[in-house]
Structure I
Amino acid sequence: MKGRFDVVVIGAGPVGSHTAYQLADRGLNICLIDKKKKIGAGSICAGVIGKEAFERYDLPSDTVLRSINSVSFFSPFGQRLEYEQEDFFAFVVDRDLFDNKLLLKAKKRGVEVFLDEKVRDISGVPYFYSVKSTRQTFQAKAIVIATGFDCRLHEKAGLTTPPQYLYGSQVEMTVPHSPSKLEIHIGRDFAPGSFGWLVPFRKGQAKIGLLLTQRGKKWLKKFIEHRLGINRGFDENKIQVKPIAFGPVKKSVNGNILSVGEAAGQVKTTTGGGIFYGLLCSEIAAEKLAQTLKDGFSLNDYEITWRSALVSELDIGRNLRLIAARLSDQEVENLFSFVKQNRFWVELLVPRINFDYHSNVIFFCMKSFGQLLGLNNK
């Protein structure tokens, strides 16, 4: 019947669209709802996605603007370290186009899409849920919440919200030197305990941003003017700021309702990137939901499976940020000097580098630098 579905997916970002596509691909009747009139518009994201994600999830290659095979790291006092691979390890995508391509993929698989529909209420019990939006009511056997950092539906659904949030600020602008590689800048003056980035975008343009524990535009303004030396052609009003989930939720399942992606805190605690982990958990969610609806399995298995895959990574990233928050600029400078002077250490480090999984590198670095930084006493 019209308005009745096996699963209602709320949120048509990359994770929501991918989840809807997978569920439809398993033969389920799926509805995808989003409050936006236009998907992808106004997304605040550096748009850097690892090569593994493209290969593993068959992501749309025609959304790629640049390929990344090198990164430049800049210390607080100006030292520079280069990391380069022969092959590309990440891509910069046009997020508007990327999001829309994933939505179109879901539509082609038979997903019914309703835009400009803000969900106002969720009620019912498994197999008899009602989802009330701006103009209509949908009924479903199960619900997926993929609303990103917007967690206003979690309490109604009986789910918990992420324990903390970081704040990402970003602006797209023309830069004097057109960067050909990703740049990472460290310094307490503009990014205390964190980092700033400069991502090559379209020709002559870059995405410039920060990821901090504090909300505000002043830090990014300082980064652009003082660190990058850009004082002209910069409009502070164009800076966008958004919260980013920091840490996993305690409860991502209630009956036949689940949260996935940033709505479940499935975001890298090191960089704030959420697409790869979100897609990974999207596949887990689709598999477990299909089993639940077809064979009566408990959806709690979703909770167990995604936590087994990610929680250790998320915990390690949070610990790294706690350490980084206590390091002085001089201590960071000492680390840069150590790396530049000990090439043998770099040769041991490089094989441990993975764009999406950081725990191996973090463990190695903490073991190497623990005595140098006195981490046991911090």
Structure II
Amino acid sequence: MKIEQVSLHVLQMPLKQPFTTSFGTETVRELILVSLTAGGVTGWGEVVTMADPLYNYETTKTAWHILEDFLVPLALGKSYDHPDDLAAVWDHYRGHYMAKAGLNLAFWDAWARAKSISLARALGGNKDRIGVGVSVGIQDSIAGTLKLVESFLVQGYQRIKIKIRPGWDEQLLRALRHEFGPIPMMADANSAYSLADTPLFERMDDLGLMMIEQPLAEDDIIDHARLQARLQTPICLDESILTPDDARKALEIGACRIINVKVGRIGGHSPMRRLHDICTRRGIPLWCGGMLESGVGRAHNIALTTLTGYTLPGDTSASDRYYLEDIVEPAARLLPGGFLEVPAGPGIGVTVLPDRVAKFTVQSRTYNI
């Protein structure tokens, strides 16, 4: 398939409520929407960078620069038989995985549409629905958190993820356990702690958490291995895993027992499938993390979660979890029991709404052969 056109759109989408983690608060989700036309078929991808370098070093501006000056020129006007072939041409460029993922996802969508198959099937998935959980940001009070968690349990979400940071951790988690009993629950630290906090995590072992996600530094696996050896609760790595080889190394030294896969963080579906295979061979559970994606990114997340290695509920919540208005139809709706339906149509299986894209776009450019 010959890549004939690529368009980039910076969107700023207001969130229903502020979303707070250990590294800051978002009220507007800024992202780059990518459209790619190959062989007359258009596919869509999403660059899940933030406006500021908080989750990782990439930002909207750095991703735009990498796409415009390096990745798009490599892709435009060239023919590729498979999305993996496109992913291979920029291997010599270091890092910038979120920028790479935007193009990789868009080409996967176009490739699946051209073959008239769903993206889930193209990736090798075998599910018609996926189980999902929900991520709860840092609230103003424990009482407010309890109320919010109760609302998500009533809706039917299969797992509750609680964002924590120093001073907002053990007391909160114990209150949740006392209020709701043995619900499936995990804690996400977003790298806010150090090995000096080992006694805290040892005390939390009796809480029966599914996992503690990324407690230590974003570029570390050594200290995570030391901490994991002291805990019964599984550690899940997120920010530390940027490549399939990172996953291999972390597992070999016992740095984690679970991995959160964010397809943007690791560069797209092509490396995601390699990481998936490494983990399934070792019996390591996977789940799909979230970056407050629009409907395009959410549809990609749903498709990848259909692979057999994704055995734990992910963060791919329903469309109305974060946005009053999304940019695709149909919206992802929560089914009874905490499931999302996997679109069966070609590609990502949803239609991008041009008027909604235009409403939220603050910058755009199209590149032609």
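Taken together, the values in this text are just the output of simple stated rules run on the coordinates, not laboratory data. From a predicted model like this one, the values you see are computed outputs, not experimental measurements. Cβ atoms are built from the backbone, for glycine too; each structure is taken alone.
For distance in nm of label points 7 Å out along Cα→Cβ at positions 25 and 313, which structure out of I, II has the highest calculated value?
Values: I: 1.9; II: 2.7.
Structure II gives the largest value of distance in nm of label points 7 Å out along Cα→Cβ at positions 25 and 313 among I, II.
Identify which of structures I, II gives the largest calculated value of FRET efficiency 1/(1 + (r/R0)^6) of positions 257 and 329 (r between Cβ atoms, R0 = 35 Å, to 0.05).
Numbers: I: 0.15; II: 0.35.
Going through I, II one by one, FRET efficiency 1/(1 + (r/R0)^6) of positions 257 and 329 (r between Cβ atoms, R0 = 35 Å, to 0.05) is largest in II.
By the measure relative contact order in percent (Cα under 8 Å, 6 or more apart), tell me the structure among I, II with the highest figure.
On the way: I: 18; II: 23.
Structure II comes out on top.
Kindly point out which one of I, II the value 59 was derived from, the read-out being volume of the Cα convex hull per residue in Å³, for residues 297-336 alone. Mind showing how you got there, number by number?
On the way: I: 59; II: 83.
Answer by label: I.
As an exercise: distance in nm of label points 7 Å out along Cα→Cβ at positions 89 and 321, calculated from one structure in I, II, equals 2.2. Which structure is it? It would help to have the intermediate numbers written out before the result.
Values: I: 2.2; II: 3.5.
For distance in nm of label points 7 Å out along Cα→Cβ at positions 89 and 321, the value 2.2 is produced by structure I.
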Inset, instruction - Work out which structure the value 53 belongs to, where percent of Cα pairs over 26 Å apart was derived from one of I, II. - result: I
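Who wins on distance in nm of label points 7 Å out along Cα→Cβ at positions 57 and 225 among I, II, i.e. which is largest? Display every interim value, and only then the final one.
Numbers: I: 3.8; II: 2.3.
Biggest value here belongs to I.
From I, II, which structure was distance in nm of label points 7 Å out along Cα→Cβ at positions 185 and 209 = 1.6 calculated on? Mind dumping the intermediate values first?
Numbers: I: 1.6; II: 1.1.
The read-out comes from structure I.
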